[in-house]
Structure formats: structure tokens, C-alpha cells
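Take a look at the structures below.
What follows is calculated from the coordinates using simple rules that are stated; it is not laboratory data. Quick caveat: nothing in here was measured; it's all calculated off a predicted structure. Cβ atoms are built from the backbone, for glycine too; each structure is taken alone.
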Structure P
Amino acid sequence: MKDVAGKTAFVTGGASGIGLGMAKSFAGAGMKVAIADIREDHLDQARAEMADAGLANNAIFLTLDVTDRDAYEEAAQQVESALGNLHVLCNNAGIGMAKSIGKASYQDWDWAVDININSLFNGVHTWLPRIRAHGEGGHVVNTASMAGILQYSGAGIYVATKFAVVGFSEALRAELAPEGIGVSAFCPGGVRSNLRDYEATRPGRFANAQQEDAPSGPPPGFNFSEDDLARLQSLTASPEEAGEIVLQGIRDNALYIFTAPEYRPGVQQRFDAVMRAMGEDAARTRTAQDLIPGLVGSPIYSEK
């Protein structure tokens, strides 16, 4: 989608952090933007920031719980009534639950899955038929994380759900490519946001018997000096920078969108480990490629 001016975008978790960065970038490029969020305080702040940036006329604001399918349908109707056809869906809402799998409760797991995975299907199920119906093309951006590419054992639930987001995105891209609808897995590294302020929105149905405060500061086991913290800060992107990277990814129809090239050695290490574990048998490989090419590869991995 090279020409985005005049197109409409819907951004969940859009009233703060990366979501708001996307909304600002989209509106600045001449797009109409629907900013959806569950937190009224964030929506109020987003209205003020969009107004200060001279972008408020290009935006509408909606209160939405992305796990509520009926509410999602109502939101879609509101957006179409106010802004017309939708072209870009950004499934950005998520929680950065920094808990290990072994210490998490059933409630933690169910909530993380509901927000980080189920909400993506809710968004696609609500919007894809509409994008198909207007026939003007479209693009879906699913916010994963570098934790969807590389594991961090201190946040196993987050890692598991974000790996699922990457797989969801790859599968959806393969499905929709023949229809001219793009799909990107957005895997940001460090971005200055409030992702870990998740307990403020925990629903009662997922309440733990014994609540824990969301962790803050550096991960356990890391003791940073002030100089180290300053250097780490230089590696984090602002939400606006992340938003511009996403906008360019949409224009390029990128399969993956990254913000942090410093993770490249870790990604290479992981892929090398996979290849070592698989071994090599040239004859089996040739036979499989002849008989079941779709099982041993996918056209989406050959895109440039």
C-alpha cells in the first residue's frame, strides 16, 4: 500500500505508547485514524497529544475492550459511519506480562492469551470481511515483539503469546497474499512505552487470589550503572519513531517489521541452533521438495 493518504486505519491499544506513535504517523501521512483503547485516561491524553500535534481532525477515539466481540462489532460500525472504509488494521493492544511460566497462575495465562492472541482473531474476524467487500486493498499489522523471535525466560507467558502472534501473522499473510491484502508481524525491540503497566486493566474474571505488582526496573539479575542505563536508553525507540517504522513497513508490504538491529546476533544464534538440530539429508530434502513443497517451505519466506 504505497499511497496511504486518504486511507483509514484502526489502531487498538492506540491511546498510548507504540499505538499512539502509529496513530500520529498515520495521521501525519494524511490518513484517517480510529484510536481504540480500554483506558479512558489514556484516551484523554491521546486527544490532547493529537490536538497539540495538529492531527485531531484526522482522528476519532473509541473506548474498546478488544476481548469483547460484540463491542468490537459496534466499534467497527462506528468507524465506518464516521470515517468510511477501513484499509489498515493494527492489532496492537497487548500486555507485557513479565512472569515466568512456572510462577504464573491460571488467571495470568488466560488473561495474557485473551489479550495477546485472541484479540488478534477478534480484529481480523471483524474487519477482514469489510476489507474484502470494499475491494480497495488493505493491510494488517500485528504487534508481536522481539520476544516473539527470541525467548526471555523471565517472561515466559509473554514470549509464548508473542511467538504465537508471529505465527498468526505468517499464516494470515500466506492466506491473504492472493487477494492483495498485506500482513506484517511487527517485532519491536525496546520502545519507550507503558507496556508493563498491565495490572491497571486486569478484569475481575482474571483476578488472582493474591495480586502481585507488575515488576519495574531492569530484569532480575541485571545490575546497571547510571552510564549503562544511559547507553541502554540510546537503544530504545520513541513511540513516534516506532510509528514511522510501521508506516514504512506498510508501504513496503513487509512480512516482518523490526526496530532493533542490535538483536541480529541473537536471532542468528537461534536459527543456527535450529539448523544444527535438524541435521541434513540431501536425498530426503529433494524428495520432499518434489512431493510436498508447501510443507518444506512457503512463498512468503522468499519475498524480497
Structure Q
Amino acid sequence: MKSYIQEQVQNYKEKHKNSGRLLINCPDQPGIVSSVTQFLHKNEANIIESNQYTTDPQDGKFFMRIEFDSPRLPEKEEELRKDFHSIAEQFDMTWTLKGAYDVKKTAIFCSKELHCLRELLLEWQSGDLITDIGLVVSNHEDCRELVESFNLPFYHIPSNKDIRKQVEEKQLALLEEYEIDLIVLARYMQILTPEFVAAHPFKIINIHHSFLPAFIGANPHKRAYERGVKLIGATSHYVTNDLDEGPIIEQDIMRVDHRDSIDDLKKMGRTIERSVLARGVKWHLEDRLIVHENKTIVF
């Protein structure tokens, strides 16, 4: 199975061997688009997709994502970055220029509930989630059989608040060993320490089984039932040191009513969680997200 998936990834790399992505965040001012497009034209780049957004005049922030093709891009990628520095300095840009062929390496963390993990693995198997899944980490053994059926490395690392520091030292060592670019918390029911979060800023995506900012923390379905809500939802977001308050990436909802029990809400919630997490992860892998303050710009 893994060889089939590797073949799909290799086909993707070949198809996008000359494709690049340029993400820009800077103060809004005249001349940005003209300077960027002229730079790309000078480097024989053909723009495939271009999106931009400007905040209100008081804030005055400009955001842009361009996907382009340029001949022999892998050979001249570093040269392009070097040449772009003068434009970036002129407009005070925060920016990244990446090859689309540079497939990100992902680690998945989970606990006992496996629906989100299954969704990610199936999306990966089908070729709809282009990434190299390096390993799966869990504080329980429940997902071992599933993970190993995909021929992926599985690490069982029991965790609780009393040994959290030692546990995270092991986890961080594994992430470094596998050269991980993105960490996905697929219902990983442990709170990460500030040190862990600081080691991977805006590279940890969590799924919260509620429509944030409502019902932050544990047992959101029970509290939603007690409150008598008519809509339930799920939220994928970047992890920060504030519990369930990091920049929101994607959300969705489903209508419920007084006849639905707590178990009904949980069952419907799982359906939403799967798709919301998968979409958020896919957008990150495709470099479609720019974090601004505590929000995300999604292109």
C-alpha cells in the first residue's frame, strides 16, 4: 500500500516539478502587485493562480498568494529567493517562496477516538492529501493496528500531566529525527506545553469538537446538549498557548434539535470533525494559509 502512495506522491512531484508558491504579507501600498508580477515575468514565470486581500484602510495590511510555473525552478529556487530580497525589503514584506514539489512531512498525534485519523489516512491513500506521513504517535494502543495496516511507523508513548515534560522530550526528538514539517492533532486528548508549541509555531493543527469560540475545552457536546443548541460544529485551528483559541482555519456545522441525545450530537460531530480537519490540513500543505494576528487568511 505504501509503495502505491509513494508512487502517487512521486507523480505529483513530477507534475509540479517547475511549480512554485509565493506568499506575501506586508503593509498595503501602491506598486506591490506590479513589482511582484514583473519579477516573475523577468524569471520566465507563468502565473497559474493569484489571490490577494487587503484589510480595511485603518489596518492597511496586504496579503497575496501566487502559484506559478518557471522553467528549471528547482535549480534556480535559491537564486530566486536571493533576487526577491530587494523587493521584499522595499515593501517591508514577510514572505515565503517554496517549490510545490517540496512535499511536506507530517506527523499525526491521536488518542482513543480514531475517526479523524482514519479520514486523514484515507485521504492520503487516495492521493487527495499530498504529504509524506512520517509517523503516528499516540498515548494509547488503540490505533496501532490501523496505522500499521498502512505500513507507517507507530509510537506508543503513554502520557499524563505528571510526566508531560519527559513525554514531550521523546516526541520532539522523534519529530526532529523524521524531519517533520507539520503536526496534526487528530483528537489527541493531551494539552501541549508552551515549550512544545514554541518549537513548532503555526505548524500544529488541532481539531476541536465544537464550533469555537463556543464550548472551549472538554465535554463540549454535553455542554451543548445542556444549553439546548440548534447547531453543532467543529473547528480546525492552529495551536497556541491559549487553549482552543489559536487562529481558526476551517469550521462547519450541522443542524440538531431537542430530540437529539448527547450520543447523537457526538456521532454527528464526528462526521463534521473528519472533513473540517482534512480540509484544514490540505490547505496548510498547499500553502494556502497566512496567519495574521489571531486570524488566518485562507486563499
For this session: For the read-out mean count of other Cβ atoms within 10 Å over residues 20-27, a value of 27.1 was computed from one structure; give its label from P, Q.
Result: P
Exercise. If we compute FRET efficiency 1/(1 + (r/R0)^6) of positions 76 and 260 (r between Cβ atoms, R0 = 30 Å, to 0.05) for structures P, Q, which one ends up with the highest value?
Worked result: P
Exercise. From P, Q, which structure was relative contact order in percent (Cα under 8 Å, 6 or more apart) = 21 calculated on?
Worked result: P
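Supply the structure label, taken from P, Q, corresponding to Cα extents along the principal axes in Å, for residues 84-187 alone with the calculated value 47, 24, 18. Don't jump to the answer; show the numbers that get you there.
Values: P: 47, 24, 18; Q: 53, 38, 21.
For Cα extents along the principal axes in Å, for residues 84-187 alone, the value 47, 24, 18 is produced by structure P.
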For this session: Given a value of -14000 for helix-only ellipticity at 222 nm (-39500 (n - 2.57) for each DSSP H run of 4 or more, over all residues; to 500), point me to the structure among P, Q it was derived from.
Result: P
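Taking distance in nm of label points 7 Å out along Cα→Cβ at positions 68 and 100 as the quantity of interest, name the structure among P, Q where it is greatest.
Values: P: 3.7; Q: 1.4.
That would be structure P.
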